[in-house]
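Computed from the coordinates by the stated procedures, all read-outs in this text should not be read as laboratory data. Predicted model only: the values in this text are computed from it and were never measured.
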Structure P
Amino acid sequence: MLTLFSGITFYEICMALLMVGMTERVLLAYAPIEMVGPDGWLLKADVQE
């Protein structure tokens, strides 16, 4: 089991977290309100129109 995670570096983890955060910001800014609004099916967020 340890060999499965031994190839993952700290840098890769940081980059993955950064990309998830950036993707969330882009989705909240540009996706339709039905997708990311208070009752959204992808993200439930308090988004101002």
Structure Q
Amino acid sequence: MAVVDTLIDAVAANPGLTIILVVLLALVFGAYLFIRRIVVSAAEGYDQGRR
């Protein structure tokens, strides 16, 4: 539980940093989903082009 307590203390002490980290994680996750969608769509397009 010491790790959880340390994490809670860090979030309480630095709310601005926490918000920045959450926004950065959301952007990275969104970029991953966006790139994944492009790659999957391209693969489907190549498969349809071969038929």
Highest-scoring label, criterion being Rg/Rh (Cα atoms, Kirkwood Rh), among P, Q: Q
For -17000 (helix-only ellipticity at 222 nm (-39500 (n - 2.57) for each DSSP H run of 4 or more, over all residues; to 500), calculated) the corresponding structure among P, Q: P
